[in-house]
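Following this line, the structures themselves.
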Structure I
């Protein structure tokens with residue numbers, strides 16, 4: 001069957017089945033105890049004082065956060081991100097604007113952010129790229145100087161460590177994904193994390209249409225963004241071992257680096273000391289000095305039944321929905337455009353065997369190693 005790009009992490013059936021049976025038996029499919037259990041478990045991994053709100057997806061979570069913060073005008077973000085970052089801004093009537101990313105790290109560049117902030121900037125949206133945070137301390141300082149809120153699209157960040165701080169306590173408000181490709185999956189779902197108890201309470205109402213605390217009135221613009229109890233049960237069990245899942249991926253990433261680092265013209269994402277990525281994706285950046293270009297490598301791997309794909313490609317400013325909007329017109333994003341042209345996601349998942357990883361490594365060396373190497 002070859003080597004797949006991702007394989008969702010599901011709890012063992014014998015562990016999950018009793019909880020699904022319990023939900024089935026009660027008929028309580030939403031707004032139930034498993035949502036509360038998930039939120040409590042997630043908060044315990046995200047730092048003291050963190051409030052967690054479960055939602056139907058990271059995208060709905062981002063939409064709700066921007067609405068709850070009453071963001072207007074422009075939202076400054078990297079173009080090197082998943083589509084949801086920009087769509088959340090559009091859904092709120094805001095304009096996505098772009099700052100370039102840091103070379104090697106491929107996350108929002110604080111200096112570029114400072115230069116791109118204008119009087120129309122309503123918020124800065126940092127993005128966790130492949131599991132690695134930007135320099136959040138520097139971005140927080142930029143936002144304080146400018147007087148604008150900092151929001152983190154931490155979709156790929158569950159389990160990450162940023163300068164000693166756990167994901168969920170890295171920004172004033174963070175939004176995480178629990179889609180099938182994530183380290184912690186709910187099948188589909190998302191989490192919002194914040195130390196602001198009032199904001200968390202507001203978001204709990206907004207995920208349920210904006211209902212009042214007693215449920216008898218609607219007091220805010222909300223969504224139907226509740227997470228089902230079935231999804232919450234899956235995520236709750238997975239969240240219990242988030243550090244174990246992350247560390248397993250960290251070891252897999254180290255093995256890829258060990259066996260591919262000598263290939264000319266290729267590079268990996270730079271990880272600063274004090275940071276530990278979640279390990280959401282394993283990226284190889286194939287530069288112009290490499291033996292083959294990215295398209296050639298993809299075809300070579302495909303011929304050997306090994307999945308791969310460009311990721312964060314195309315960048316937001318080149319996607320049809322954004323390309324004719326103000327942020328894309330005349331955008332100068334050289335690091336972003338190099339990264340989107342060179343980045344290739346490799347097969348990477350919990351439970352990956354040495355034999356499977358060796359297949360990928362062998363195929364990559366066949367495509368990229370110099371003759372005789």
Structure II
């Protein structure tokens with residue numbers, strides 16, 4: 001297991017700056033673990049976000065208690081290795097430990113579902129019971145664990161209420177049937193499954209749900225792009241509220257709240273605008289699926305950087321190499337191949353000039369350059 005984790009972490013590990021001992025420092029470890037779990041499962045592990053703990057909503061204060069987990073694990077490891085930093089194997093150990101904590105929480109929720117269904121955990125159960133208990137787990141997953149019942153009749157009523165109120169439940173059930181049940185419940189299992197097998201099903205829900213969530217994110221992005229004004233990536237606040245009246249999305253956040261999210265452009269006080277990327281990435285659009293992680297819309301900037309990291313495989317590269325890669329790399333809003341402007345290429349060369357002729361992939365100046373490029 002650790003060997004596989006090392007293989008999946010290796011490319012990003014090679015692209016990050018190392019200390020004198022050739023290992024990663026504290027912030028680099030947080031960064032690579034954040035990127036790993038987002039890319040693998042769409043998990044935004046609390047305490048590993050690039051901006052530290054600064055989710056900007058008021059709800060953040062209640063979440064910080066859980067953010068000690070990755071930091072605590074990392075500090076325990078650092079106490080053992082001293083000041084030499086963290087190597088690739090130790091990084092894989094940290095990733096495995098975080099994965100184990102997530103698995104432990106999933107098992108606890110599944111046990112609670114078994115109990116309310118009155119199912120034995122030491123015996124295999126028939127396929128219809130498997131589906132029923134997994135659906136109960138799934139509802140709890142979608143409600144951030146805030147779902148309980150003391151009897152089967154109460155459970156049935158609560159699930160019916162949930163099905164009526166939860167937008168997108170039909171799509172969620174279809175995904176559960178095709179991506180979880182169909183792929184994992186096979187005829188050779190004689191129609192029964194033990195607790196370990198059911199644990200595998202619910203683990204797959206956590207690991208794969210980001211694919212369904214991504215469809216929702218794309219729908220949100222498409223809706224907002226359809227009402228963009230003259231400024232790219234900006235929607236007039238009045239148009240934003242109007243769209244909420246006739247679309248699948250409510251768009252009813254007050255200006256004060258959007259401001260707190262960093263999603264309100266007030267450069268023209270008479271015509272405030274919603275900043276589309278910041279709104280899409282806001283915590284309010286995340287599913288708090290676990291006490292350890294949230295599932296949020298993908299950060300396209302991180303995806304673009306990840307592609308460049310894989311192609312280069314080093315901490316820095318010559319500006320010509322980066323320019324060629326970016327010219328051939330499309331995004332949701334930028335077509336490729338394209339010719340980069342002379343000014344953009346010159347900026348990249350200037351970054352290289354102050355860094356011994358090469359551009360560090362994880363420096364502030366390159367991040368700014370990528371912002372202008374896309």
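Derivation of every value follows stated rules applied to the coordinates shown; laboratory data play no part. If you're wondering where the values come from, they're calculated on a predicted model, not measured in any experiment. Cβ atoms are built from the backbone, for glycine too; each structure is taken alone.
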Quiz prompt | Among I, II, structure where mean count of other Cβ atoms within 10 Å over residues 12-19 as derived comes to 11.4 | solution = I
Quiz item: If you work out mean count of other Cβ atoms within 10 Å over residues 236-243 for I, II, which one comes out largest?
Solution: I
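Given a value of 11.2 for mean count of other Cβ atoms within 10 Å over residues 164-171, calculated from one of I, II, which structure does it belong to?
Values: I: 22.8; II: 11.2.
That value comes from structure II.
I have -11500 for helix-only ellipticity at 222 nm (-39500 (n - 2.57) for each DSSP H run of 4 or more, over all residues; to 500), calculated from one of the structures I, II. Which structure is it?
The value was obtained from structure I.
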Self-check item: Per relative contact order in percent (Cα under 8 Å, 6 or more apart), the highest-valued of structures I, II
Solution: I
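State the single structure among I, II that was used to calculate distance in nm of label points 7 Å out along Cα→Cβ at positions 76 and 332, giving 1.6. Kindly include the intermediate steps, with their values, before the conclusion.
Numbers: I: 1.6; II: 3.8.
Of the options listed, only I reproduces it.
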Practice problem: Consider the structures I, II: one of them gives 19.1 for mean projected area of the Cα convex hull in nm² as calculated from the coordinates. Say which. | Solution: I
Quiz item: When mean count of other Cβ atoms within 10 Å over residues 124-131 is calculated, the result is 16.5; to which of the structures I, II does this value belong?
Solution: II
